[in-house]
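All of the numbers you see were taken from the coordinates with simple rules; none came from a lab. Since the model is a prediction, treat every value here as computed from it, not as a measurement. Cβ atoms are built from the backbone, for glycine too; each structure is taken alone.
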Structure 1
Amino acid sequence: MERKRNVLFLCMRNSSRSQMAEAFLRKYAGDQFNVYSAGLEPTEIHPVTRQVMQEAGLDLEGQSAKGVETYLGKLLVNYLIIVCETANSKCPYTWPGVHERLFWPFEDPDAAQGSQEERLAKFRQVRDQIEQRIKSWLKEISQQEIHQELAGRR
């Protein structure tokens with residue numbers, strides 16, 4: 001039986017994007033990955049994040065904002081996926097225990113300006129982008145594994 005790989009999503013506050021990514025990866029591949037998220041300066045999960053994820057059929061009950069120190073040096077991470085520009089610029093490039101570092105920049109929905117409906121639309125847009133990126137990454141991983149398996153048979 002193959003061991004589950006660890007994935008850590010990282011952003012600044014662990015309030016929106018990384019929480020969304022954590023929930024979607026659990027939904028689509030929780031049987032393949034142990035999924036975590038953290039922030040460099042964690043706050044609370046944004047209420048609109050909870051709302052738009054609920055609309056997508058995912059309840060964030062039980063998820064909370066966590067600091068990166070919760071995992072730094074304590075968890076072997078197969079994939080560190082940074083989902084915001086600020087965290088990418090502030091996060092050390094080398095991190096003990098991290099196998100592969102990926103950068104998937106998404107706009108910060110909490111920074112959106114405008115009416116309540118316009119801001120809600122931005123949260124939904126980012127949520128949908130993250131869901132699509134998770135799905136495409138899972139296909140990429142699957143293709144890589146197939147190629148590695150075929151190469152190993154030669």
Structure 2
Amino acid sequence: MADFSRRGLLTGSFRRSGTAFRPPWSGDENHFLVDCTRCDACLSACETRVLKRGQGGYPEVNFAHGECTFCYACAQACPEKIFLKREVSPWEHTLSIGDNCLARNSIECRSCQDSCETQAIAFRPSLQGIAQPLLNHADCTACGACIAGCPVSAITMRHANAG
């Protein structure tokens with residue numbers, strides 16, 4: 001997702017890459033785009049305000065200021081009932097920590113670990129003296145808390161089925 005902030009400009013994350021990240025439980029992208037009326041009910045219902053009006057007026061997730069708590073309010077607010085049942089996985093996304101990570105560049109930082117409620121990010125000692133982040137994908141919910149907390153936008157989310 002594009003980040004047009006000053007930080008986004010400086011880190012290069014202003015470039016849009018791939019398909020947008022839709023609200024949790026929105027299911028198949030094509031189905032969502034056909035059935036979503038762009039009424040903004042899900043945006044209004046989002047307790048953490050991570051849902052924003054995106055390209056074409058469709059809702060997109062933007063982790064610039066927070067995380068998804070998987071409260072299901074967006075799905076419940078939708079008058080079209082296009083969202084999947086809460087019992088299924090909210091989405092199939094994965095996170096990665098890029099080379100511009102401060103710790104990977106010998107600068108002490110643990111912002112991502114501090115913001116990760118599931119403790120999916122841990123820091124392990126390294127030979128360089130600065131502990132390095134390790135992401136446990138099995139514990140990661142892709143809630144985006146670490147994305148919002150990273151001072152250099154080193155953490156990105158991608159669709160799990162994307163190469």
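The table that follows gives values for the structure above.
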| read-out | value |
| --- | --- |
| For 2.3 (distance in nm of label points 7 Å out along Cα→Cβ at positions 47 and 119, calculated) the corresponding structure among 1, 2 | 2 |
| Parent structure of the calculated result 16.1, given that Kirkwood radius over Cα pairs in Å is the read-out and 1, 2 the choices | 1 |
| At a computed -4500 (helix-only ellipticity at 222 nm (-39500 (n - 2.57) for each DSSP H run of 4 or more, over all residues; to 500)), which of 1, 2 | 2 |
| Top of 1, 2 by distance in nm of label points 7 Å out along Cα→Cβ at positions 79 and 127, largest first | 2 |
